[in-house]
Structure I
């Protein structure tokens, strides 16, 4: 089988290996176990792979570099407009030779892929929509357009679209799906420390406005001001780092809140195992991996009400759904912190739910999609 991936993920190269953002590549390597040839169509930069990058694992990869396109301002929009014909042609040629077309959405390259796949109604296709599929959510029009095309059974045929959550009035194209990080062999009984030493919070994600790390900091600050022994470690990098550092310094929070930067999977895993809560006040998510990963290791998730988060948290029974109001959210957390029995009950429920979604189960489901 010749498997063609259309993706917006930026790649780099080291010797004969191609690298991309680790969570994405780690998932794709599972798909690639069951295909003979791979064609990857995606953006490329001449740079060294970083600590959060991972190499594709396959003996026969044909990487086809395309220009990155974005429409964030007038200049970029103008440049991207002239790139569109070339990028579209490259995608078309790759799809023409494919036995199976796989789109990664949402993204600008994925949007082009959504249009071009219409010309191949008889080819086997899958799409991974990694964003919020909620039809009622506020999203950029380009995201809504991708969702419309993928969900439309006249425009998009022979397609299985993997989406996070279960939503009403969807076509036969869509399949509720999930993402996994840990294997069956990694399951273990987690013993969380009590609250005597500290109440440990963890944030894992990019330090960008969309992930809202400043809210996580302010919420933990609120708990500290109320007299709780709360701490927060933030794992990730991003353009908001300077602003966060300034806020931590100006509010004398350096003893309690630490920016740990980008770290590898094993380091983050150990952090999950030691912490009590994983917090993600994000403005937009698909399947928030940080939440699912934290739950796997017994962390109580504290997350905003977006995408499939309410379903993941069983509407508050195995986590805390943020109101995005510091006063109200501090009260929610205080109710748990005053009674450790509540914490350990929710922690147990979180672990039991998340450990149903292992890499082993994920791989079994991926294999079914490829052999259909």
Structure II
């Protein structure tokens, strides 16, 4: 009997297919005419259990004469009503959590999921924030938040691009509490220190490497005096260089097969010079140092950069990526300031090398 009722319930796929309509007179007579007759209690209980397993019945509702003590299932529609979040947005969270299937083509009222198993998710979704609120809360620039996400230190609750509020604020605040605790005061004018994003871009390390070293005491953290947030956390450059020498040389693709810390192509991408040809041309024109070697597997020539080569590049040149990391300004604002001051891309003997600028010219313009 239960199997027969389950088949009827499963066939009720329309948005208005409620139990009364799906089971017709069987439901209405067990709910009214025969409600007081104990001879029908067993059948009534079978039908009630079937309904609770196929429809999103809320706690407190009465089904066939008995009050429901606990909700078993939510539908996408009832969850949207309960959380105040639109069904379309909510569906992204539920699909990523495995609560419902992306291939489920039924209407929102019939897309069911376990209410108890996903209660914590539904509770936190209304409190999630967008990227601007997250950046404001942790004192990070757009580039810093992007790096934190890319390096796996802050993960959005859902990665669907259409979800505008994917961030759990508590994750960011917990990270900042960890970073700010015990940080030594550092003058903003002290050139021996740099922000975590600048250290990441300059050294080739990821933010995870830097934070791991901080937590293990291998890297001293400071905080710029009078400032707060992620952008105010700084590390000593020489300590970063020493860490990079250890960490990068231990990686199988760097240091064992070839000399130097990183390939010139990788370094160029890290500072925003995506066109490998431009950065190679800059090296071959003798404008920034690198070591030309043969790859042991492909036997093809390539350029490698030591830490000294990397520092030499940063002393002479800047890019939009390194300026954004250093100043916290948006790339569009930086471009407008450079254009207003007539700062042109660096060129040599009429040859340009992509979006790279002389540091001294850019710093004067920004000052």
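Values in this text are rule-based calculations from the coordinates and carry no lab data. A quick note: this is a predicted structure, and the numbers were derived from the prediction, not measured. Cβ atoms are built from the backbone, for glycine too; each structure is taken alone.
Annotations for the structure displayed:
- With relative contact order in percent (Cα under 8 Å, 6 or more apart) derived as 14, matching label from I, II: I
- Taking mean count of other Cβ atoms within 10 Å over residues 7-14 as the criterion, the highest value among I, II goes to I.
- Comparing distance in nm of label points 7 Å out along Cα→Cβ at positions 143 and 231 across structures I, II, the highest figure comes from I.
- Of structures I, II, the largest value of distance in nm of label points 7 Å out along Cα→Cβ at positions 327 and 359 belongs to I.
- Answer label among I, II for the case where distance in nm of label points 7 Å out along Cα→Cβ at positions 31 and 199, calculated from the coordinates, equals 4.2: I
- Computed 37, 22, 20 for semi-axes √(5λ) of the Cα gyration tensor in Å - originating structure among I, II: I
- In this comparison of I, II, the computed figure 1.8 for distance in nm of label points 7 Å out along Cα→Cβ at positions 23 and 47 is attributed to I.
- The maximum of FRET efficiency 1/(1 + (r/R0)^6) of positions 15 and 343 (r between Cβ atoms, R0 = 41 Å, to 0.05) over structures I, II, that is, the highest value, falls on I.
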